[in-house]
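Structures follow.
A short reminder: the numbers here are calculations on the coordinates, not readings from a lab. What you are looking at is a predicted structure, and each value in this text was computed from that prediction instead of being measured. Cβ atoms are built from the backbone, for glycine too; each structure is taken alone.
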Structure P
Amino acid sequence: MALITILLNLMSLAASPGEGIPIEIGSSREVFFDAALVETFDGTELRLGHPEEQGTVLRFDAPWEGRYCGYVTVFQDADRYRMYYRGLPQAGKDGSDSEVTCYAESADGLTWTKPDLGVVVRADAPANNIVLADHAPFSHNFAPFLDTNPDAPAEERYKALAGTAKTGLHAFVSPDGIHWTQQDGARITEGAFDSQNVSFWSESEQQYLCYFRTWSKGEFAGYRSVSRATSKDFRTWSKPEPMTFGNTPMEHLYTNQTEPYYRAPHVYVSLAARFMPGRRVLSAAQQAATGVEAQYSGDCSDSVFMSSRGGTAYDRTFMEGFIKPGLDPNDWTSRTNYPARGIVPTGEHAMSFYVQRDYGQPTAHLVRYSLRPDGFVSVWAPYAGGEMLTKPLVFSGNSLHLNFATSAAGDVRVQIESAEGEPLPGYAFEDCTEIIGNNLDHAVEWNGSTDVSSLAGQAIRLHFQMKDAELYAIQFVE
């Protein structure tokens with residue numbers, strides 16, 4: 001049923017304005033990471049959010065970690081947050097015996113510890129946080145996830161894929177996220193895999209998805225890019241298909257970090273690392289001061305925001321940098337500023353993600369960034385005001401809730417219209433109570449009532465009038 005809904009929605013989104021099949025949104029939260037639900041902007045626009053850096057949460061300072069730690073994964077698991085990453089003190093060939101998979105955990109996503117696990121016994125490190133060692137080349141890019149498939153067996157509640165072009169991607173499973181077992185045989189064999197290759201269970205598509213490194217011209221030629229494969233059982237996978245990026249120029253995307261957005265899992269978020277090979281910023285003196293090796297001083301990188309609603313298409317509305325390098329010259333070395341895979345709630349009013357800094361330097365560490373929930377993108381209106389009209393929607397629920405923010409002088413009003421664009425009686429702009437403030441979950445009122453249940457199941461449009469305001473998400477609530 002979920003797959004049928006997705007297909008209907010994709011047909012609707014591909015149709016000409018005003019001619020689409022109404023989009024079935026039910027009671028799901030709808031974010032504005034793209035313009036998929038929007039018919040027209042008039043004086044408004046989609047605007048990329050501005051995350052705030054919250055400081056260092058982890059230093060890669062153990063002897064088995066070091067300056068080449070990378071490919072970080074973070075996810076929430078009930079009342080615990082889990083983190084996995086590659087430990088590598090000295091650079092070498094991808095997939096070397098020196099690489100290990102390390103683990104950290106947190107109760108809130110803010111303060112992290114490295115527990116003594118006792119899983120891997122090493123004479124040089126009797127107490128360590130290593131979950132996987134002596135598994136070359138799989139600790140190079142071990143990328144785990146919590147399997148939310150309700151049919152997944154308990155002993156495979158945690159899954160991971162890892163490997164290189166030579167080995168293909170192999171599967172690992174675990175009952176507790178700490179003790180891992182490698183399964184027989186490569187799962188996906190067509191790809192370069194020379195990066196972090198991420199997978200997850202898609203609730204909306206009802207299958208496993210894997211987004212992994214390929215090159216635009218094959219055989220490590222052209223641009224570093226992304227392909228996708230699908231599976232019903234995490235064992236047999238489809239033939240990989242390259243992802244598309246709309247009418248945008250190709251760029252080197254080193255990691256893709258694609259995952260379902262936890263508040264709207266039918267929309268996938270990708271905080272991708274954009275790599276600029278040969279784009280040197282550091283002088284010789286700055287290179288020496290950072291302590292970075294020469295081979296990691298001649299490039300720079302940042303991160304970009306992409307999204308997807310399933311299938312093989314990314315939306316790249318925003319080509320601008322999402323996380324830009326800072327004032328510190330250390331931010332301008334090769335392969336730094338790479339986002340971890342993982343967006344997690346960290347309190348009632350914030351969500352967080354994590355970014356690597358100082359790659360290849362003695363000071364390698366991980367920092368946290370925060371945003372308001374749904375805050376990656378907003379529909380923005382200036383002081384002069386503007387409007388936004390949605391495509392025809394079909395909802396279920398009793399009230400319309402907004403995640404929004406205005407200035408003290410700003411406001412938002414909502415008009416519910418027929419699919420043809422006529423205001424519905426009792427739901428016109430003049431009937432809507434002026435909406436002012438900053439709220440994650442505000443119920444809209446018309447004539448003193450929030451009840452819209454009589455309109456459920458029929459095609460409607462939402463028409464917004466906004467002044468000095470940002471709209472982050474909408475949801476019809478049961």
Structure Q
Amino acid sequence: MADATLVDLLITGGTVVNETGGFQADVACHEGCIVFVGDPRFAPRARETLDAKGRFVIPGAIDVHTHIREPGMTQKEDWSTGTRAAAAGGVTTILDMPNTHPPTWSLPALEEKRAAAARQAHVNYGLYGLLDERCLDQLAALAGAGVIGFKLFLGNTTGNLPAPDDGAVLEGFETIAALGLRCSIHAENSPMLFWREKRMKAAGRDDAFAHLAARTDVVALEALSRSIVLSEWTGCRIHIVHESCARSVPVIRDAKRRGVPMTVETCPQYLLLAAEDLTGDAGRIARLNPPIRERWHQDGLIEALADGTIDAIATDHAPHALDEKNLPSFWDNACGFPGVETSMRLMLTLVDRGRLTLEQYVRAASAAPARAFGLYPRKGVVQPGADADLAIVDPRAEGVITGSSLHSIRSRFTPFEGMRTVGAPVATVVRGRVVMRDGRVADCPGWGQQERPQMAPPAPRNLATTTAAILRPEARPFS
């Protein structure tokens with residue numbers, strides 16, 4: 001008979017690091033929650049012990065921007081391979097984007113995706129609903145069914161979802177503002193980039209830098225500015241995904257100063273890779289939307305991440321079959337690459353280089369994402385009562401990133417091929433269960449569970465002029 005006085009897991013000898021600082025402590029986990037953080041002399045006895053001596057115990061990373069590809073595109077990725085990759089990378093929760101087949105734009109489509117995730121997921125997950133002019137009447141139902149938020153594609157994406165009409169975006173923001181959820185936005189001006197791409201193709205441009213030229217900085221700046229205006233007007237909480245442009249930072253800083261309800265993410269590729277180096281096969285592998293920009297953008301983005309202007313680090317994990325990335329024309333190569341497994345190693349390398357503190361990384365990788373999407377303080381912090389979602393980090397672990405070692409087994413390529421890293425997750429704990437230890441992922445399909453947001457009360461604005469308000473027969477412009 002099991003001893004009822006034992007907790008499930010005790011992590012011993014480590015240094016706990018939250019966004020606010022670090023301290024020596026043991027951490028005990030029981031029935032999915034952290035039940036003790038403190039002096040080893042007072043730690044409970046446990047059925048399983050994990051030695052963290054000389055290592056850091058941090059909240060598991062929350063990657064708010066992943067594309068698992070199931071249903072409909074499992075030649076690229078499925079829920080098993082994608083969440084195994086997350087576990088290998090110290091990521092305990094992923095938020096999955098809605099541009100699958102079918103898109104996550106109705107209750108049946110949401111249920112199809114949820115069923116696939118429930119069978120296979122090794123880590124926790126949230127599911128986005130789609131903001132699209134063809135499904136505005138589904139937003140409230142999707143919110144009621146537990147989507148983590150909504151996603152708006154203002155630029156083109158895998159799945160070829162067209163950017164909605166601005167009137168539909170405004171109406172969608174009005175609806176989401178009243179629901180209180182957050183809308184993540186791919187902020188690129190679609191007409192601009194398609195116009196420029198068409199003109200360059202006609203002129204014979206088919207080179208590594210043509211994709212970047214089609215999406216020059218103003219394409220991002222215009223869509224960012226438009227998103228901010230609509231958020232400020234409606235009160236819709238927004239999240240700008242994969243910010244790549246240093247010129248955006250002053251715009252973001254000014255909007256936040258005015259109280260616009262927005263958060264922002266960037267990705268490791270924009271901090272560590274530069275367009276100048278991405279030619280030939282490297283350019284094909286690294287092609288994504290928005291593009292990796294010139295080297296001079298990196299310092300501004302890193303500084304904005306360090307000071308909190310950019311809230312979060314995410315990955316835009318976007319796997320493809322290798323033959324979809326190796327086509328003769330640069331224009332034809334699929335956009336995106338796997339990232340959920342390598343992000344923590346890359347960001348810890350920036351910590352090792354002195355560009356970020358470990359506390360700043362924890363804030364960006366876990367605490368800020370948890371706050372933005374209604375998961376804090378249940379997640380994003382190592383403290384009693386929080387979910388036992390943890391990463392054990394060895395700050396001295398050195399390695400080289402190789403595509404052949406990735407757990408995204410249908411997408412074993414990376415633009416970081418051959419990059420040396422310092423610092424790595426050596427264990428991943430999801431709801432108190434060790435799902436990765438020393439690089440080996442446990443076989444635990446279905447252990448991950450769906451996460452539902454608990455947001456602050458909605459704060460919609462300008463209610464007298466919403467689309468719903470002006471459709472009422474009795475509406476008057478000066479009433």
Structure R
Amino acid sequence: MPALPPPETLEELELPPRKASLATEVDVLVVGGGPAGLGAALGAAKTGASVALVERYGFLGGNATAALVMPLMSFHTQRPTFERQGVTTLLPSDHGPGHPVIAGVVLELLEALVEAGGAVPPTLGTGYVVPFDPEAFKVVALELLDEAGVRYLFHAFASDLYRGPEGIGVVFETKSGPLVIKAGTVVDCTGDGDIAVRAGARYEIGRDSDGLVQPMTLMFRMGEFSRTAFENYVKEHPDQWRGVHGLWDLIERASAAGDLDLAREDLLFFATPHERELSVNSTRITRVLGTDVWDLTYAETEGRRQFRQVVQFLRKYVPGFEEAYPIQSGVQVGVRETRRIVGEYYLTADDLLSARRFPDVIARGSYPVDIHNPNGKGTTLKRLPPDQAYDLPLRALMPQGVDRILVAGRCISGSHEAHSSYRVMPIAMATGQAAGVCAALATRDGRNPRDMDAAEVQDVLRRQGVNLGDNEARQ
């Protein structure tokens with residue numbers, strides 16, 4: 001049966017007033033249980049606040065688990081390189097083979113995953129990414145919240161903002177009817193800035209030239225993969241594989257035979273903690289927006305059409321996949337970009353690529369500007385200078401003109417180009433921790449987050465083990 005088409009015109013209908021039940025009241029309410037939400041809840045709880053985290057699914061992790069966005073991308077600096085005849089060589093570095101610029105709760109999560117056998121530590125061999133098991137991620141995330149004393153509610157979708165004479169809250173749609181949770185401060189970790197927008201925050205969508213956002217991807221896992229057979233093929237065809245992507249000749253052959261209509265330029269694989277398993281990031285759905293239900297419906301169906309075709313291609317054409325089969329696809333399509341809330345500071349690509357420092361730094365990033373073509377094939381990658389990282393200022397987490405709400409994760413304030421770097425999960429989790437700390441301190445002192453002294457937030461973050469690059473000069 002075809003999907004329900006969007007109406008040609010939207011007719012607004014009057015709905016009867018309704019009531020909601022008050023579920024609880026806390027110091028800090030975190031909306032969304034993805035990496036940013038985990039960081040925010042843990043940061044707030046470690047600061048001494050009472051915290052509630054509310055998640056739309058029945059498990060934690062957000063894109064890490066629901067969309068199978070695996071692995072955690074590198075949060076290490078880049079080593080200097082030398083390129084000759086198309087071959088890139090890593091050069092020695094004063095800091096060794098790349099050094100981490102994010103710690104805090106990101107490091108706690110990583111250590112817990114490794115201890116549970118659910119992740120591989122980042123090394124030069126992994127390209128400094130962190131292959132992880134999504135099921136282990138779900139369990140470890142729960143354990144971290146339990147240890148910190150965070151209360152949580154699942155199967156609750158944030159639909160509206162509540163403002164009463166006594167404070168602020170969020171309305172959640174549930175099987176038990178609409179619920180309201182009141183809070184001193186709300187941290188919006190929805191990825192889309194849903195709560196901030198409900199409060200009246202300004203936002204941007206897409207690139208300046210045409211408003212298009214980065215494409216969506218339905219990721220999936222393949223089991224019974226023969227790593228030895230694939231590695232032997234790569235040794236025999238070294239020009240056909242570069243680290244984690246390639247297979248151009250096989251793609252061309254399959255396309256000519258009518259067996260493949262690939263929406264991106266090559267195949268992209270990532271390892272997992274399991275020897276005979278791979279994570280595949282090779283579908284691409286363009287010209288769709290994750291805040292439009294009609295676009296999301298199309299993206300889910302188109303993503304699964306591409307998913308099936310890529311699986312058939314792998315089994316028929318690629319050595320090592322002859323007996324492989326799909327273990328799991330994402331619960332939902334992976335959304336890279338939607339709204340970017342306009343904050344007190346607006347991050348730009350120049351800020352990132354020049355490794356800019358800020359006096360109100362609350363997190364750091366080193367991931368490249370990584371833009372998947374919003375209109376088709378191709379990926380743009382621009383790296384930071386060797387051994388450098390950029391600062392994320394507290395002001396980028398504060399929506400302009402909105403009180404008692406902070407944002408964290410991929411919807412913080414910045415340009416389309418800057419977003420393509422800070423959208424990755426370790427940075428999202430780090431901004432979440434900072435937002436949680438700021439929210440806890442603001443509620444404790446009865447202040448709006450924008451009135452907080454950044455130095456006070458930084459002191460607490462340092463005590464929580466966050467790396468603020470204190471030994472480097474700042475503007």
Top of P, Q, R by mean count of other Cβ atoms within 10 Å over residues 36-43, largest first
R
Highest-scoring label, criterion being mean count of other Cβ atoms within 10 Å over residues 228-235, among P, Q, R:
Q
